[in-house]
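Scrolling down, you'll hit the structures one after another.
A short reminder: the numbers here are calculations on the coordinates, not readings from a lab. Owing to the predicted nature of the structure, the values given are computational and were not obtained by experimental measurement. Cβ atoms are built from the backbone, for glycine too; each structure is taken alone.
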Structure 1
Amino acid sequence: MNQVSYKDWLPYPPNLSVHGPQIDQLITVVHYVMFVLFVVWGVYFVYCLVRFRQREGHKAEYHPAKGKIAKTGEVAVIVAEALLLVGLSIPVWASWRNDFPPRDTALTVRVVAEQFAWNFHYAGKDGVFGRTDVGLINNTGNSLGLDMKDPHAKDDIVTLNDLHIPVHQPVILELSSKDVIHSFTVNVLRVKQDATPGMMVPIHFEATQTGLFDVGCAQLCGLGHYRMKGQITIETPDQYSKWLTENTPQGGN
C-alpha cells in the first residue's frame, strides 16, 4: 500500500476519491475542536487540583460547587459538539449518501461478505446480474449461488478478495453479507460501510488515481477477522476493459 502522507499535523492515507476532501476537512475540524477542549479541560483539571487541595485549617465541603464559569463552559461544550454534528457531520454524510450517480453511467458491483473473505460480483458485458439462489451456494466454485441456467449469469464474473474498478468513473457497490456484520473499508477512497445480513446497502465513490490498495474489514467478525482482507485495483479504462474480457467465463457474451 502507498506510504502515508501528512496533511497539517494529522497523518492521512492518500486520498484517491472525489468526495475525500470533504471527509478530510471534517476530520481536521473535529480534531482541532477536540484539541481545544482537551487543553481547556486540562487547565481546569489542574486548577481544581490546586484550588481544592487539602490544606490545614480547611474543612471538606460536601455540597457540589457552583459557579457561572463552570456552567458557561458546559454550555459552550454542548454548543460546539452540536455544531460539529448538525452543522458539519450530518450535511457531509447526507450529501454523500443521497447524491448517487446515475446507474447508466456508473459501474455497479455486488459485494458479498463472509467469514472471512470478500466476494465481488460483476454483471459482465451484458450489464445484467444473473439470478442467484442460496440453495446453489457451494465451496467448489459457486460461492454466490449463481444459477447458470439463467442466460444473464453466463457472462457474470465472481472474484474472491480481488476488486477491479476503472479510474474517473462513478462506482456503486451493493454491500451484503452471508453470515455476520462486516464493514467494507478502503481508506484511500474514504469508504467505510457495514455489510449487514439480510440487507443490500449501496455506497458510491469515484477514484481519481490508479494503483493497488487494501480492502479491509473494520468490524470484528470472528476469530479470523485479522485475515479478512482483499485488494482493490484502480486502473485505466483500457486496462479495466482488458481485465473484464480476460476474466469473462467461456461461453459468456
Structure 2
Amino acid sequence: MKRLVLALAVGLVSCKGDAAKPDPELPKVSSPSDVDDAHGKLVDPAIARDAVIVEPGDPSKGAAEPLVVIVEWSDFQCPYCGGFATALDELAAAYPDDVRIVFKQFPLPMHPDAELGARATLAAHAQGRFWAMHDLLFRDRTKMSRDDVVSHAKDLGLDIPKFETALDDGSTGGRVAADKRAGAALGIRGTPSFFVNGRPFSGALPPQELRRVIDDERALGQSIVAAGSTRGDVYGRIIRAAQSGATPSLPEAPQ
C-alpha cells in the first residue's frame, strides 16, 4: 500500500512545557471493539490507514473528545523529534477541542541514552508528570544520564525513591519494549513516525501540509458525528473502517 513519506522539515526547537503543570486526565480513546461499523462508508478506502490502537495509560494530551488523534513514536535523543514535539504542541493549541496527541516510545539503538530517557518519562508518568519530563529531556538532549534524569525528577518535585524504583522496574522497560514492538509491527524504522487517524507518515510534514491533513481529518470526524456518532466514538469508527484493509509497511525515515 502506498505510503506518504516526506523529508523531515522541522528543526530542533526547545519544547516549552509548563514544569508545574500535571498531566491532563482524559477519557480513553475509543477502539474498534467499542463501536459498530454503522458509519464505515464515510471513511474513504482510497486513503491508506493503519489500525493504530491507543492503549490505556498511553501518555496523551489535547482534546477530551477528539475528532483527530495523532499517535507519535519518538526518541528523546533524535535530533528531529524535539522540534516535531513543539510542532505538535502548537497544533494541539490551535485545535484544542478537536486534536489529541498520544506518545509512544521508540528509542533507537544508535542513541545510547534514549532508552533511559524513555524509562524516565514513564517513571514520571507514574506520578502524573510525563509531559513535564518529556519537555525537559527534549530541551537538552545531552543531559540524559541517570544523574540527569534524577535531577530532572527533583526539579519537578517528584517522589525520588518512587521515581528511581519505577525507573529500574522491569515493567517500565517492558512498556518501552511493547511500544517498540507495536511500532515495528506498523513498519516504523525511524523517528519521528506518526499516524493521523491511522494515516501513516514518516518524518515531519511541513506545517502547511500537516494543517491540511488535520483539516481533512476534522472534516471526516464532523461528517461521522453528523451521521449520528458521538465524538468520543469517532476514532474507533475510523480505525474500525481501516482495520480490514490496513497493510503495515512504513518505509524507513531519515534519522
Report summary line: If helix-only ellipticity at 222 nm (-39500 (n - 2.57) for each DSSP H run of 4 or more, over all residues; to 500) is calculated for 1, 2, the one returning -9000 is structure 1
**Report entry** Which of 1, 2 leads on mean count of other Cβ atoms within 10 Å over residues 124-131, largest value
**Finding:** 2
**Report entry** For 25.1, 94 (Rg and Dmax of the Cα atoms in Å, calculated) the corresponding structure among 1, 2
**Finding:** 1
**Report entry** Read-out percent of Cα pairs over 21 Å apart, for residues 28-115 alone, computed value 43, structure in 1, 2
**Finding:** 2
Query raised in the report: Out of 1, 2, which one gives 1.2 for distance in nm of label points 7 Å out along Cα→Cβ at positions 68 and 220 as computed from the coordinates?
Result: 2
Report summary line: With distance in nm of label points 7 Å out along Cα→Cβ at positions 164 and 180 computed for every candidate in 1, 2, 2.5 is reproduced by structure 2
**Report entry** Highest-scoring label, criterion being Rg/Rh (Cα atoms, Kirkwood Rh), for residues 156-211 alone, among 1, 2
**Finding:** 2
Query raised in the report: Hey, relative contact order in percent (Cα under 8 Å, 6 or more apart) derived from one of 1, 2 reads 20; which structure?
Result: 1
